[in-house]
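Visitor: Some structures are shown below for you to check.
Derivation of every value follows stated rules applied to the coordinates shown; laboratory data play no part. Computed from a predicted structure; not experimentally measured. Cβ atoms are built from the backbone, for glycine too; each structure is taken alone.
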Structure 1
Amino acid sequence: MTESLIPPETLALVGEPLSDPVTVVIDQREAQRYAHAVGDLNPIYFDEAAATAAGYRTLVAPPTFVSHAPVPPRPMEALREDGLYLTADRIKLRVDRIMFGGEEWDFVEPVHVGDTITAQARLAALDEKDGSKGPFVRTVRETTYTNQDEVVVARSRQIGIAR
């Protein structure tokens, strides 16, 4: 029998927050820059009259902007060669590499310019599986985004594959 790729102290983290919550106010300029960057020029992001005519209380942010907004700026020294940032990850596994395995989203309510959004990430699932190339670990990090009224506006699940 081989040793599990998941140490017991890591398995105990399932369901636990992975960091402190991050809160940010949705900024009009940043939301609009993001919309331009992703090529989504929907008028509800740029024209308040169009947004209110569509039934929104004010300008809306593009749906996935909610994941971009709470990311603090970091220095270039924190950037890895592959373009990802160095992190002090609490999820310790007995593996050599970790790959992105996909992301799922639930968009529950619109996010408006001026909303205060709080993002809270937790380890939703962690399991070891046998694959054609040997054992691997599937991780699921779930981030819940709530607004100033404590209403869930979105939820993302990022799947990681580690071997």
Structure 2
Amino acid sequence: MKPEELPHGTQVAIDANVLIYHFTGKSEQCRQVLSRCQGGELRGTCISHVALECLHRLMMVEAVSLGLVGSNPARRLSESPDKVKGLRSCFASFELLESFGIKIAGLSPKAAGRTPWWSVQYGLLANDAGQLAAMEDHGLFHLVTADRQFLNVSQIRTWLIDDVLTH
């Protein structure tokens, strides 16, 4: 299902890749989804660890684009706190989540405990499985993502971003 087909008023979980593709200008569909959240047409929620994953990846993108690091940006940045202190646009982008009307929802200890079940059931890595466990806790049954692996999850409806530009 395409995200533009999401019915008005739908409460949706927003995956990290949607935010990243929006902030890096790689997807018009992602821009439209966030615009619909901002306008109140969709009720967007991002699970806390997913939001932090987005911030982490935006930090890497910014550091590479500024030429602060080359290969293995996470390791290079962790070894250079002053370079991290110099990053700005990743934090500014992250702060925009609230202005988009996106609520940050937590991963409860109970949901964290169910994460292994989701991993075993669907072959998902921990962050993705934890997202599903938290979605379950928060009554979220719609996920906007560019990850096809969620199409196999029968408990949710996956709205697939499929216009990601590779340039």
Structure 3
Amino acid sequence: MTMYPVGCKVVHPHYGAGTIAHIQEKRIADHKHAYYVIVTICKAMQLLVPVSDAESLGLRTVGDETGLRQTLNDCSTAPARPVIKDLRERQAEMRDGLKSGNYERVAEVVCQLYLMSTQRSLGTVDRQLMDQGKDLLSGELAAAAELDLETARQEIEECLAAMVCEE
């Protein structure tokens, strides 16, 4: 089991990047349980993640800044895989990609949705998925590169715009 120290920058697959503020013990019945208290970057919230379940929940350290930027650059030049025609199937696959906690999969989903948005207006669900993906990407990039969230978001927007300009 991996133990993360206080101050460690981590990524929760559903809520994105954050910093472990402290480790808190809570007593439930006769048992003490330790929890990571994670302050998230994208949304003003604190997560309580059981230390014993952190690994199985997919909690991981923030990726390497260079690797994250390379993923964004690769995404902006690589052709996206074909879009699934069935709306429900496509959105379910995209949700799974976003919930994976994997930066490459999240970037792939965002790139695919961005390309779709250049061809037609996105529906409400697709727009929400793209915004959620951008939040996840920018939060992790901000944590890795020690940027403010808005600067990281702008960098992602620039990579996406470059993808369209190269077509």
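Visitor: One of 1, 2, 3 was used to compute distance in nm of label points 7 Å out along Cα→Cβ at positions 4 and 28, and the answer was 1.9. Which one was it? Before the final figure, lay out the partial values.
Guide: Details: 1: 5.3; 2: 0.7; 3: 1.9.
Structure 3 accounts for this read-out.
Visitor: Compute relative contact order in percent (Cα under 8 Å, 6 or more apart) for each of 1, 2, 3 and report the one that scores greatest.
Guide: Comparing 1, 2, 3 by relative contact order in percent (Cα under 8 Å, 6 or more apart), the maximum is at 2.
Visitor: A follow-up question, please. Determine which structure produced the value 3.6 for distance in nm of label points 7 Å out along Cα→Cβ at positions 92 and 116, calculated from the coordinates; the candidates are 1, 2, 3.
Guide: Structure of origin is 1.
Visitor: Comparing mean count of other Cβ atoms within 10 Å over residues 12-19 across 1, 2, 3, which structure shows the greatest value?
Guide: The structure with the largest value is 2.
Visitor: Here is a follow-up. With mean count of other Cβ atoms within 10 Å over residues 132-139 as the yardstick, tell me which of 1, 2, 3 scores highest.
Guide: Numbers: 1: 14.0; 2: 19.9; 3: 24.4.
Largest value of mean count of other Cβ atoms within 10 Å over residues 132-139: 3.
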